[in-house]
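Bear in mind that the values in this text are calculations on the coordinates, not laboratory data. These numbers were taken from a predicted model, which means no experiment stands behind them. Cβ atoms are built from the backbone, for glycine too; each structure is taken alone.
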Structure P
Amino acid sequence: MIRCMIIDDEPLAIDLLKDYVSKTEGLELAGAFTNPIEALQQLDELKVNVVFLDVQMPELSGIQFLKIKKGRCHFVMTTAYEQYALEGFEHDVVDYLLKPVSLDRFMIAVDRIKKRLSNNPGPEIQDSKKSPDYIFVKSEYKTLRINFADIQYVEGLSDYVQIHLSDKKILSLDTLKNFNERLITDNFIRVHKSFIINMNHIDHIERNQIIIGEKRIPIGGKYLKDFQELLNR
């Protein structure tokens, strides 16, 4: 079940979305708020997966709310002004609904939410007070769960990443930049334009090369300072 929250300073807009939620299988309304400050205080406690968020509101705009709670859950922006769409997507919102929102357009947004959660289900299942110690990765026709501790290093291959574990390699359609943002523990660091390594798997370091098993990974000049600082910590 996907728990959602509605935030809009217009009661009629809230009533419309509440009606759509009640008609949609797999959605559960955790709360509806006309006051974004109150919603901000309640979001973590209610363990919400998705927020339908109005852009223009007094005291706190939807974009400001999104910046504060980015990463805590997924967002669908709702507004009568399409000029805010670009800024919303820059913050990785799932969808952008123009008012008045029709039921069929709402259903399309829900389908996108489900796809997003299937790719990255962290916000759906994790306790907001505890970060998960694993990641879900799509490979071929499967979605695989990989423990962070098992990842030795990740190699960027154009539009793919190859995840190196102790006993196998997993190829996934993704960029190294995007994948790096999903590795939410302090053990991982990007050391080269093509490599992210897990500090816990380093065997030794030799002449600006990191040795993990039989693999020699170069340390790029751009990343050397951050890597040395992490070593010193």
Structure Q
Amino acid sequence: MRILIVEDEAGIASFLKQGLEEEAFAVDLADNGMDGLQLAFSGDYDLLLLDWMLPGISGIEICRQFRKEFPETPVIFLTAKDALEETVFGLQSGANDYIKKPFHFEELLERIRVQLRPKSGDHAIFTLGTISLNTETHQVFKNETEVSLTQKEFALLEFLIRNKGKVCRRTRIIESVWDIQFEYNTGIIDVYINALRKKLSLTGSENLIHTVRGVGYIAKD
């Protein structure tokens, strides 16, 4: 899962980025409204965290413009404004939730999880052959036997399964799972793919994660 934080207070932004990355999210930062809006419109994010007062354009304006193009992507405001009319105004601009500064990280994390929880008709459990992955309990099973994965291994497997049947380019994987730009040596992906195959016993005819030479990987049943 990839989150965009638009926050001009460097200390808060750094704290949130570190905390969310420890929870296996990929995180991008913008410290002003214009950069935030440009990044948001790339469409690469599962959730936006917006400060209300920003240099350039406000979080309110980012939310309004973003919501026109991406009506389903959750937006949470982070702000010191707490008057009732301001809360209502923020929600009417298209935000899904609103949390007042200062806040506890655990509360914000739970609010994020609520917004990313599968909607009615969606599923928290994804399957790939004999593998099942539960995004709510953060568990992976192979033939009903639980397999212990690290946070990054889980995030990589989730990304591949969510994109099952599609070729996942190496640059897209590294940016989505590791939050590292494409200039980085993507060889780290190979190490984690091999670890996943070993832990999940994906060999021979049951190798459900396939290498696309020179491009990336594809997960398919």
Structure R
Amino acid sequence: MLTLFHTAASNVALFDTLLKQIAPDVPVQHVVDEAILHAVRDAGTVTPAVIERVRTVLTPILHQSSLVLCTCSSIGGLAEQTGDRVMRVDRPMAERAVMLGRRIGIAATLQSTLAPTQALIHEVARQAGKPVETVTLFIPSAWSFMARGDADGYAREIAARLAEACAHDHFDVIVLAQASMAVAEPWCSQLPCPVLSSPRLGIEAAVQAHRARLSDSSSCVTSPIP
């Protein structure tokens, strides 16, 4: 089956809705470990303890899954290292952003997400042979809305801060670094550049990879962290 690995329980409903729209025939399970995100957020980075916990959680999941999609951008790169059957949800978004332009804004409501997303975009750009310039757009004021379950307030605050950024700077495209920020995408339709979120692009890529692996079982070989 396809497994979705979350560090925020609120993402389960978001991705379930997308899966029912895109691939209702694909069997799916959700695994949630919110302690990982709390640890990363408190430390401001991925710690050795987080690395060990991610490894511990993902290793048994891989034995029962054709593919694991990690929906947390803060640990996406770490999750990918656990095997070739693990995908990070924001890689397809980064690939689309690099295709769309050179100057890329990276918006996040958690500080810990900015560096991993920035590193991913530059990695994708190098692989594509395209020069890019990234600008981080940290929106700490939005997280309090998410913490109290106010999704509309969260979306409006993100959109308002991005509108301010676009009034003072030029971007070819802006990426919403966290999956939870996808709720703000409709509120950003009037901005002067495209705004991308990761959930739909990530699910589409994961479903495609899941189906490809089912038709080619010889590709299902995991590689442990060195």
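Side notes on the structure shown:
- Relative contact order in percent (Cα under 8 Å, 6 or more apart) - structure with the largest value, from P, Q, R: R
- Highest-scoring label, criterion being Kirkwood radius over Cα pairs in Å, among P, Q, R: P
- Entry that produces 83 once volume of the Cα convex hull per residue in Å³, for residues 103-174 alone is calculated, selected from P, Q, R: R
- Given 2.4 for distance in nm of label points 7 Å out along Cα→Cβ at positions 15 and 47, calculated: source structure among P, Q, R: R
- Looking across P, Q, R, the calculation of helix-only ellipticity at 222 nm (-39500 (n - 2.57) for each DSSP H run of 4 or more, over all residues; to 500) that yields -15000 traces back to R.
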